[in-house]
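These notes open a run of structures that come right after.
No lab work stands behind these numbers, since they all come straight from the coordinates. Just so it is clear, the structure is predicted and the values come from calculations on it, not from any experiment. Cβ atoms are built from the backbone, for glycine too; each structure is taken alone.
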Structure 1
Amino acid sequence: MKYPMCESTFGVEEEAVFHHFATAGRHTMGPITADFEQQFANKMGAKHALFVNSGSSANLLVIAGLMYRGFDPLRAGDEVIVPAISWATTYYPLQQYGLKLKFVDVAIHTLNYDIDQLAEAITDKTRMIVAVNILGNPCDLEWMVALCKVNDLILFEDNCESMGAEINGKQCGTFGDVGTYSTFFSHHISTVEGGLIVTDDKDLYNRCKSMRSHGWTRDVEGIYEEETEDFYEKYRFILPGYNLRNQELNAALGLCQLDKLDVFVAQRRRNAELFKKLFMDDRRFIIQKEVGRSSWFAFTMICNEINRMDVLRELARAGIEHRIITGGCFPCHDVIKYFDSENHGRLDNAMYAHEQGFFVGNSHKDLTDELLYLKEVLSGLPR
């Protein structure tokens with residue numbers, strides 16, 4: 001592949017981790033996981049972090065925790081506002097807990113919420129807004145925090161594609177009541193599979209922690225009354241939970257990778273500067289407009305004065321990997337028939353991005369040669 005979608009971030013440090021854990025004693029929910037969680041919380045500027053087995057599981061656990069939180073929980077039938085473009089597991093936990101989704105269009109240049117449409121979509125039935133920082137690019141989070149405060153709404157940040165993104169020095173994922181991250185192989189740092197939740201809400205943190213591991217009381221504080229009989233206490237179940245634990249091995253990889261996050265993101269931003277220089281004046285494509293400081297998961301291109309099928313055929317011929325923008329316009333998918341949902345007005349921009357857009361990869365490596373090759377390949381196509 002001449003220009004792959006992603007590349008491994010692992011080096012000799014991560015290889016040493018694999019060798020060490022071949023003979024390790026404890027493999028899950030041990031001291032290395034606790035260390036990774038604390039260091040991740042510190043890095044993001046949050047009070048609490050919880051490591052799970054994927055970003056999708058992090059989203060599921062957040063919704064579960066909000067449904068069972070100790071005060072004013074979400075309830076089945078509550079209305080939740082979501083953007084029309086995101087990955088499927090932004091939406092699935094909402095459907096699985098009986099919440100009603102209201103889809104709002106995106107702005108064509110940022111691919112995040114059209115903020116005018118978002119403000120108009122709020123009703124007296126709305127309980128929560130899901131802010132998806134798409135492909136490294138932050139939403140207008142400071143404005144959204146104020147909007148949620150005025151309307152007494154929960155703000156949940158799905159930051160799974162945008163680790164390292166910032167607005168005015170504050171890490172994305174930490175603006176809302178709770179935020180999630182992914183550490184999948186192709187993301188900003190990798191634990192092979194993995195995800196994290198961050199929050200300053202101690203009650204929500206402990207409920208998510210309990211539900212991460214079967215809903216039991218082990219290592220959980222403040223959400224139940226302890227009994228004196230230790231024999232039963234170790235296997236006491238208080239919430240309807242799951243097994244979403246990750247392994248000590250993955251946490252050790254996370255510690256190695258977290259040390260490299262700033263370097264990785266800095267290179268992604270340098271790659272983005274070249275991408276913008278090459279394509280910002282190319283009228284055939286709409287490229288993503290940065291909000292705050294993006295961590296540039298990938299490079300989106302929306303065909304404007306050129307046929308997308310011609311572009312995709314040429315990319316395939318040239319060995320340049322490409323794909324749809326995240327999960328596309330989600331209400332277009334067959335699975336929507338299982339949802340209680342509505343669209344707030346027309347989703348014109350999300351549909352246009354779905355039908356005319358694609359993205360190519362970014363990386364922690366210098367992509368000068370790959371991006372120049374991309375430009376060369378696309379330059380040969382007619383307008």
Structure 2
Amino acid sequence: MNYRTFGKTPLQVSEIGLGCEHLEGRDTQTVVQVVNAALDAGINILDCFMPEPKVRSDLGEALCGQRDRMLIQGHFRTIWKDGQYTRTLDIDEVKRSFDDLLSRLKTDHIEFGMLHMIDNEHDFHAVFDGPILAYAQELKQQGVIKCIGVSTHHSGIALEMAQSGVLDCMMLSVNPAYDLVPPSRMKIQLAPEDLQQSAQGLDPIRASLYRVCQQQGIAITTMKTFAAGLLLHDKLSPFGKALTDYQCIRYALDRPSVTTAMLGMKTVEEVARAAAYAEASPEETDYTSLLRLSPKYSQVGACVYCNHCLPCPAGLNIAQIHKYVDLACVGDTVPPTIRAHYAALSVTASACIGCGSCEKACPFGVQVRERMQQAVSIFGK
């Protein structure tokens with residue numbers, strides 16, 4: 001495993017990180033096995049944004065007696081309410097959920113405290129100008145967290161936050177598709193060198209963001225390294241041809257300030273595959289030939305499974321349904337395994353009440369109600 005210095009800190013973090021989202025719903029033994037496999041492979045950083053009680057407790061069980069081997073990236077603002085993940089701006093709820101995180105992880109501190117999913121101006125100002133950031137800063141002074149960070153999917157908001165002067169780190173969606181110039185423009189002042197890069201296909205806002213993070217020593221851990229799986233399929237890739245997982249990882253790690261590609265892993269085999277990236281040849285990781293192809297991708301209208309649409313009044317796991325619809329559309333026929341996974345959902349798309357709250361919350365303009373109808377058409381319920 002290769003390691004990088006984490007921003008302005010002396011901490012050394014593995015280039016591959018354990019994203020724990022897909023461990024939710026797994027049995028305790030599996031969670032313990034996956035965490036141990038990650039540690040044995042040299043992975044020393046994990047991300048836990050999930051407020052679901054059991055997965056937090058399972059991770060605590062997995063880390064019991066070896067907490068010092070793993071750096072933890074935990075999140076403020078995620079809460080478990082009415083049996084669902086949601087986000088909050090209520091400081092009392094933020095504090096209760098963070099205390100619960102520490103308790104269930106069986107620790108008195110985490111290394112990286114992330115202000116979770118700040119994807120619009122309202123949340124940005126509510127968090128940065130209100131008690132939530134102040135709470136995080138207080139915890140940093142007390143040593144309960146070592147670094148203050150944010151997670152976001154929105155490049156423009158990310159740039160504003162990076163320029164605020166308060167961040168040590170950032171969790172950002174990073175992949176070649178998201179780095180392309182988007183169809184919509186945001187009114188942000190850009191440096192000439194960033195505008196110059198836009199002529200080469202790089203979104204100038206992203207160019208500014210990478211430059212500012214590098215200048216200020218803000219470490220970036222990545223999410224959506226595979227663009228929610230789209231880059232791994234010929235039919236869905238913006239380049240008309242699939243990239244490999246190692247090409248996507250290499251691309252993310254080549255971006256300025258990126259220290260770690262945080263990959264969602266739920267099996268020991270997935271951990272082994274991800275960790276083997278460190279031994280991959282330059283030919284296996286080279287992505288440049290594919291990126292010369294003319295991209296035809298727009299993130300607008302495409303689900304990236306970020307769960308920003310939740311909570312759903314009908315109890316739908318909207319992102320999971322989107323994922324099964326996308327996978328169903330890859331080939332000429334729907335694989336039986338995908339049908340089985342969809343059928344196992346506790347609430348299926350037919351339960352959608354058409355309220356539209358998800359579409360108002362979606363940062364990518366996904367027509368969720370239409371997609372739920374598509375799911376019913378494909379899967380029959």
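When distance in nm of label points 7 Å out along Cα→Cβ at positions 11 and 107 is computed for each of 1, 2, which one produces 3.7?
It was calculated from structure 1.
Given structures 1, 2, which gives the highest value for relative contact order in percent (Cα under 8 Å, 6 or more apart)?
Looking at the calculated values, the largest one is 1.
Of the structures labelled 1, 2, which one yields 21.3, 77 when Rg and Dmax of the Cα atoms in Å is computed from its coordinates?
Computing Rg and Dmax of the Cα atoms in Å on every structure in 1, 2 gives 21.3, 77 only for 1.
Given a value of 1.28 for Cα Rg over 2.2 N^0.38 Å, for residues 131-210 alone, calculated from one of 1, 2, which structure does it belong to?
Source structure for this number: 2.
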